Structure 1
C-alpha cells in the first residue's frame with residue numbers, strides 16, 4: 001500500500017518540485033498552498049506524513065502543526081525552514097514535529113528521512129497492534145470457564161485490575177495462576193509497562209538477591225558488569241513472584257522492605273533506588289503451614305495477602321471441562337492443520353470422569369496428544385492415553401474374569417465417583433457410603449484408589 005503525503009507550501013516551485021519527486025518515489029501526494037487548505041485536506045484524508053513550510057499566509061506552519069496534533073495525531077509532520085529560522089524549527093520539534101529540513105531542499109536527503117520516518121511509523125504501529133493483541137489474549141474474559149467458582153474469580157480480577165493492590169494467587173499447580181496474573185496486569189493502568197516474571201523455586205539461593213534487586217560490577221565473583229534486577233525492570237509495571245513460598249527465609253525481609261518502602265538496594269550498591277512496582281505473587285502451598293514450620297515470614301504473608309484469589313481445581317469446576325476441551329481442540333487443530341470437529345461422547349465422558357491431578361495443564365497436554373494421533377473427524381477413546389482409557393467400563397470388563405473382580409471393579413468406580421463429588425473429604429465420603437471411616441480407608445487400599453486429589 002502506497003503511503004500518503006501532504007505537501008504544504010505557498011511557493012509554487014517548491015511545492016510542485018517536492019510533489020514531483022515524491023510521486024516518482026511511488027508516494028500518493030496531495031498539495032496545499034497554505035495551512036487553511038491543508039487542514040481541510042487532513043479532515044478528509046488520513047495522511048502518513050505532512051511536509052509543511054513554516055512561513056505561510058492564512059495559517060503558519062506552527063499553527064498547522066498544533067491543529068494536526070489534535071485532529072490527526074497519527075500524521076507525522078516534517079517542517080521546512082530557512083537556515084535563519086532554525087530556532088523556530090527547534091520550537092516546532094518541541095511542539096510535536098518529527099523532523100525539519102532546511103532550504104534549499106536536498107531531495108535525496110529528504111527521501112532518506114521520509115523512508116526512515118515511515119519505517120519508524122510502521123514499527124510504532126506494529127508495537128501498538130502487538131500490545132492490543134497481547135491485551136486481548138490476556139483479557140480475563142478470555143480465561144475459559146462458566147462455572148460458579150470461575151465467575152467469582154472473574155469478579156475479583158475485574159475489581160482488583162483497576163487498583164494497585166498486592167495480590168496473592170493460590171491453587172494447585174497447573175490451574176493457571178500465571179495466566180490470571182497476566183490478566184490482572186494487561187487489564188490494569190500498568191499494561192503499557194513491563195510484566196516481569198520470576199520463578200522463585202528455580203533460582204539458586206546465592207543468585208536470588210541479584211535476580212530481584214540487581215548488582216554492581218565486582219560485587220561478587222562473576223559480576224563482570226552492572227545488572228538491573230527484576231524490580232528495576234518492572235518499574236511502573238508488575239512483578240509476578242511465582243512459587244513465592246520458595247523464597248529463602250533470609251531474603252524475605254529484604255523483599256518485605258522493597259514492597260513496603262518502594263525502594264531497593266542492589267548487591268554491592270550504597271545508593272537506594274526508588275521503584276514503583278505492583279506485586280502479584282502465587283503459590284501452590286498453604287502459606288500458614290509454611291509459617292508454622294518457620295519457612296515463611298508472617299509479616300511478609302500479610303503484606304502479600306492484601307487480596308487473595310483462590311483458583312479452583314478441575315474437580316471443583318467439572319462443568320468447565322467441555323469448554324476447555326473445545327478451546328484446546330480448536331487451538332491445536334488449527335496449529336496442526338487438522339479438520340477435527342471435537343470429541344466423541346464416549347471419549348468426553350472419560351475426560352469428565354478422570355481425576356485431573358495435573359489440573360488444566362495436564363488436560364491441555366492430553367488434548368494436544370489426542371489431536372496429534374487423531375486422523376478422523378472426531379477424537380475417540382483410542383486416541384487418549386492408556387491411563388485414561390482404563391476408566392472406560394468396556395475396557396475394564398475385558399480384563400475381568402471372576403465375579404470377585406467384577407464386584408471390586410464396580411465398588412472402585414462407585415467409591416471414586418463419591419470421592420470426586422465430596423472433593424476427597426474422607427469423612428463425608430464414608431458417611432455417604434454408610435460405612436465406617438476405617439472401612440473406607442481399607443477399601444481405598446484394597447482397590448488401589450488414590451486418596452489425594
Structure 2
C-alpha cells in the first residue's frame with residue numbers, strides 16, 4: 001500500500017525497506033526453529049491481528065489482545081520515512097508501536113493509561129539490558145523459590161479458582177523471589193515479566209479469546225510452573241540477544257492519558273499511529289484481572305474501578321453504570337458540538353432499547369462518554385502534532401444492542417473540528433457478518449482512518 005501522501009525521497013525509502021527486510025532475515029537466522037510456523041505475512045490485511053506478534057521476539061512476551069500487528073507498523077514506516085519522522089502512539093498498550101519504531105530506527109512516544117499494561121510495555125522496552133545480568137538475577141530467584149515457604153492464604157478468590165494448591169505454592173514462592181529482586185534495574189523488570197507472562201500458561205482455568213478468565217473451563221494437564229518459568233526466562237534472554245543486533249532503544253514511554261497527552265511537547269509528532277479502544281464494550285481493566293490479583297494489586301472486581309477504569313477512555317458500560325453520569329450534561333459538552341445532532345438521537349434510542357434487554361447495559365452513557373473522551377483526544381493530538389502531520393487510526397464501527405454508531409464518520413468530524421485538514425477511510429475487512437451466535441445482525445467493518453494535519 002502506497003498512501004498518496006507519501007512524500008519522502010527514494011533513497012530514504014529504500015534504506016528503511018532494506019532495514020525491514022533485514023529484520024525478517026535476522027529473525028529467521030536467530031530463531032530458525034520458528035520458520036515452519038511463520039506464515040507469509042499480509043501486513044496490510046492483518047493490521048489488527050495481534051496474534052502475528054506472538055511469533056516475534058519481545059512482542060511474544062505478553063499477549064495483549066487489544067494490540068495490532070507490529071509488522072504492519074514497520075511496513076507503514078517504510079512508506080513514510082524521512083529525517084523528521086517522529087511517531088506518537090497515544091494508546092500504546094503493551095508497546096507494539098514503540099518496539100516497531102525502535103527496530104526501524106525511528107523516534108517514538110508511547111502513552112498508556114492502564115498502569116499494569118504500562119508496566120508490561122516498560123518491561124518489553126527494557127530489551128537493551130545485558131542478558132547475562134538478567135539470567136544471573138533469574139538464577140537467584142529460582143534458588144530463592146526452592147527454599148522459601150509458600151504463603152498462599154492472602155490470595156483473592158479468583159486465584160484459588162485458577163490454580164491447584166501445588167501450582168499456587170510454587171508461583172507464590174517465585175513471586176516472593178521476584179519481589180526480593182526488585183531493585184529498580186531493567187533486569188528486575190524482565191524478571192517480573194517472566195512471572196507475569198507465565199501465569200495464564202500454568203493456570204488450570206481457561207481463557208477466552210479476549211483474555212477474560214473462565215474458571216469454569218478447565219485445562220486437562222497444565223504445564224509445570226517451574227518449567228514454564230524456566231522457558232520464559234530462556235525466551236526473554238534469547239530475544240534480548242536478538243534485539244541487540246537490530247534495534248536501537250529510542251522510544252519514550254509514558255504513563256499518560258491520551259485525552260491530554262500531557263507529557264508530549266507541542267508539535268512534536270509528525271505521524272500518529274494507533275488503535276484506540278473500540279466502542280464495543282470490551283473491558284480493558286478486566287483483561288488483566290488475573291495478573292493484577294495474583295501480584296496483589298487488586299483484591300476483586302470492585303478494585304478495578306479505582307485502580308484502572310478511571311484512567312481509561314470510557315469504552316465499556318462498566319465505566320458508566322446507572323446514575324454515574326448525567327447523560328444530558330455529557331451530550332451538551334462543547335466538544336461534542338460537531339456531532340451533537342447525530343449522537344443525541346442514538347443515545348436516546350439506546351436509553352429506550354436497554355430497558356427491554358436482560359442486561360440493561362448502559363450503552364447510552366457509554367456512547368456519549370466515549371465520544372466526549374475521544375473528542376478530547378483529537379484536540380490533544382492536534383496540539384502535539386505538527387502542521388503537516390498524518391494520523392492513522394485502526395478502528396471499527398459499532399452497534400450496541402443493534403443500534404448503529406457511525407464511529408468512523410464521527411471521528412472524522414471530530415478530527416476536523418479539532419483543527420485537522422481532511423480525513424478518509426480505507427476499509428480492510430467486514431465484521432459481524434457471520435450471524436451464528438451474534439447478538440445483532442448489523443454488518444460492521446474495520447480499517448484505517450487517515451487524517452491529514
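Coordinate-derived values only; no laboratory data. All of these numbers come straight from a predicted model, not from anything done at the bench. Cβ atoms are built from the backbone, for glycine too; each structure is taken alone.
A value of 11 was derived for relative contact order in percent (Cα under 8 Å, 6 or more apart); which structure in 1, 2 was it taken from?
The value was obtained from structure 1.
Thinking only about distance in nm of label points 7 Å out along Cα→Cβ at positions 244 and 372, which of 1, 2 has the largest value?
Result for distance in nm of label points 7 Å out along Cα→Cβ at positions 244 and 372 over 1, 2: largest is 2.
Which one of 1, 2 has P(r) over Cα pairs in 20 Å bins from 0, in percent, as calculated from the coordinates, equal to 24, 56, 20, 0?
Going through each structure in turn, the value belongs to 2.
Using FRET efficiency 1/(1 + (r/R0)^6) of positions 116 and 252 (r between Cβ atoms, R0 = 25 Å, to 0.05) as the calculated read-out, with 0.00 as its value, let me know the right label among 1, 2.
Derived from 1, not from the others.
To which of 1, 2 does the computed value 5.2 (distance in nm of label points 7 Å out along Cα→Cβ at positions 76 and 308) belong?
It must be structure 1, since only it matches.
With helix-only ellipticity at 222 nm (-39500 (n - 2.57) for each DSSP H run of 4 or more, over all residues; to 500) derived from the coordinates and found to be -15000, which of 1, 2 does the value describe?
It traces back to 1.
Taking mean count of other Cβ atoms within 10 Å over residues 284-291 as the criterion, which structure among 1, 2 has the greatest value?
For this comparison of mean count of other Cβ atoms within 10 Å over residues 284-291, the top structure is 2.
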